[in-house]
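Participant: There are structures below to look over.
Just so it is clear, none of the values below were taken in a lab; they were calculated from the coordinates. Keep in mind that what you see is a predicted model, and the values were worked out from it rather than measured. Cβ atoms are built from the backbone, for glycine too; each structure is taken alone.
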Structure 1
Amino acid sequence: MPVAGPSGVSTVAITINDALGNSVSATATLAINPAPASYTIRDESKGKISAIGAGYLMVGAKKLIWNSSTTIIVNTPNGVRSVIDSFVKVGMKVQWKGLRDAATNTVLTSKLEIN
């Protein structure tokens, strides 16, 4: 079950005492991960690619990601490609449709077209 609230890492010290006065101490590190993304806001726009990473494109502050059901159209001088590969460069124009997660400003795209 996801935990709501801030994410982060905390260290907890635990000491256990028995009836004879013996004690044992240990520390544990707890990591609380942020809630999973909630892609609920329709997002359709266009712009220029400002950065390219493994599995994502940046357009300003928006991170565009895709999955196996995303339609990808890359217009090249030699024809259309359907993958993001080394042809795609920073500065190229992109337009997209998809759903955005407000907390991360990440768009799970349903369609990407790059020129």
Structure 2
Amino acid sequence: MQDLFLQVVIPCLLFISFFLLEVRFRKFEKLITLALICFCVIIFLLHFQNGELILFFVGLVVGLFIEVGLGFIARSQHWENASFFGVPYWLPIIWGIGFVLIHRIGSLIVK
């Protein structure tokens, strides 16, 4: 039970709280990005599995490609105060941690 709590529950709460933070402090993109990096460090410190860092970077690259690359083709979203080719700095990072959390939840379901 403690493993479930450290592996999934706390990271998912941090993930959700990030979006609440983003809504509240939307104009402070660099501060939000710094908070997200701190959340990522906490998530990895609470529970780390082999290969998660690679999965994080795969998610980061895929998210970057989707948000920036495909955004040039068909921009369906608009981000105000976006500093990184039309997307916020934090957006690819949230994709990376999302990949990790989906993997963790999937691993618990398949067990």
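Participant: When distance in nm of label points 7 Å out along Cα→Cβ at positions 11 and 43 is compared over structures 1, 2, which one is greatest?
Facilitator: By distance in nm of label points 7 Å out along Cα→Cβ at positions 11 and 43, the leading structure of 1, 2 is 1.
Participant: Mean projected area of the Cα convex hull in nm² computed as 7.3: which structure among 1, 2? Kindly include the intermediate steps, with their values, before the conclusion.
Facilitator: Numbers: 1: 10.6; 2: 7.3.
Working through the options, I get structure 2.
Participant: Ok, one more. Out of 1, 2, which structure matches -20500 when helix-only ellipticity at 222 nm (-39500 (n - 2.57) for each DSSP H run of 4 or more, over all residues; to 500) is calculated?
Facilitator: That value comes from structure 2.
Participant: Comparing 1, 2, where is relative contact order in percent (Cα under 8 Å, 6 or more apart) highest?
Facilitator: If we compare relative contact order in percent (Cα under 8 Å, 6 or more apart) over 1, 2, the biggest value is for 2.
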